[in-house]
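Visitor: Each structure below is given as structure tokens.
No lab work stands behind these numbers, since they all come straight from the coordinates. Since this is a predicted model, take the numbers as computed values, not measurements. Cβ atoms are built from the backbone, for glycine too; each structure is taken alone.
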Structure P
């Protein structure tokens, strides 16, 4: 049961159910509050756990495994945002398509459109060293969607991790989450020191004001991997057709995925 959480945008949540709108105003508010509890427990709390897992991976320089929980965190926050705006996610065939969800949210909420991914003062060194990259949330989300693709759990596509990805993830999750549930603490924090470290270290969106951060240095670096599958399909080992035949015979991989891997630049 959720308590002491101020839910913003309450008039729209549940507006897709006409029977709610016919109730007296006070009863509408009670029901919308209970729906908000369900949304938080179903989407936001699991997103928090995925988000902390992504931060743990990044802080420990495990870059390819970072992308899957990062995608899951953003996906669940986007779905929660849509539902809070009165937009059902059922039947939309979103899958894990973050850009599709973000574009669906756009007419109802400008939170991503108005967000500029700029480094906090403590991370300004990244921009000075030309390591920050784009300020556009949609470009960052597109990268998370690309490398967090479910097939990439098997390292079909490799990954390209940029030094700014961790603070950018912090800003995206904060913007989507706080818009509707304010500064509710991340699920699971406050009980375990190691979990709190993963959640808060170098996190200037969510960390409590009295949190003592370690050194900035050593936390942010680049990481890229090129999988052997890609090298084989590009003909770097010779006999490209043989490798393609072997993949289709032995691994769950579609021709579309093979084409995508082969044609990657």
Structure Q
């Protein structure tokens, strides 16, 4: 059985003391690829170092996280372009719009998001979308720019059936499901039950949002297994079926 963690930040300092062990744990639990979404220029070198140290297992992506969009965002976007010219990447992201903490740079977030959408289309790479308190704004931008070239993942999906249907109307997008689907009072299982497995990919968002029974602890890619087990329970299918379908979804999307 093979799984793909489509979103994990194993390059962050939370893993500095035991990164090798965390990677080995993932492999032992059947994880064959771990996609690493960039945050901004301060993390780009760490992403590439992991990809070099664990070739074929850890796969780098490049992008500007919406929470890192500040006054210097144009310099950050130039950095993304420059890195793309020099290195092999598997996706653009994570990008998107985040209005949970601060709306000060909404205009700049939208501009940065549009820029990275066009970059994803230009490079034929999947777009990794971070959406927090911002689905209306994100949908507005994608409605304008969507075409047959655009593809990607709405990462860490937690919303309802209406938003899920809107995402799937874009044809090229998958829905990323993480640890929240395992939480006791989460309503996400009811939504996931109505979404065909062909539209789902798995993710941990490590070190954040660890699934039950590891909730409250540091998340890691090995815990993807708990998410896959929960989805198998929700859809009343075998774990192997969930692994086979979601892995193929990710392989097709990232060209693996």
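Visitor: Among P, Q, considering only distance in nm of label points 7 Å out along Cα→Cβ at positions 44 and 228, which has the greatest calculated value?
Guide: That would be structure P.
Visitor: Tell me which structure, out of P, Q, gives 1.5 once distance in nm of label points 7 Å out along Cα→Cβ at positions 12 and 188 is calculated.
Guide: Values: P: 2.9; Q: 1.5.
That value comes from structure Q.
Visitor: Tell me which of P, Q gives 116 when you compute volume of the Cα convex hull per residue in Å³.
Guide: This value belongs to structure Q.
Visitor: Moving to a separate point now. Tell me which of P, Q gives 3.8 when you compute distance in nm of label points 7 Å out along Cα→Cβ at positions 92 and 124. Mind showing how you got there, number by number?
Guide: Numbers: P: 3.8; Q: 1.5.
Label of the originating structure: P.
Visitor: Ok, one more. Looking at distance in nm of label points 7 Å out along Cα→Cβ at positions 140 and 164, point out which structure of P, Q has the largest value.
Guide: On the way: P: 0.8; Q: 2.7.
When distance in nm of label points 7 Å out along Cα→Cβ at positions 140 and 164 is calculated for P, Q, structure Q comes out on top.
Visitor: Right, another one. So helix-only ellipticity at 222 nm (-39500 (n - 2.57) for each DSSP H run of 4 or more, over all residues; to 500), computed for just one structure, reads -15000; which one of P, Q is that?
Guide: Label of the source structure: P.
Visitor: One of P, Q was used to compute distance in nm of label points 7 Å out along Cα→Cβ at positions 60 and 116, and the answer was 1.7. Which one was it?
Guide: Computed on structure Q.
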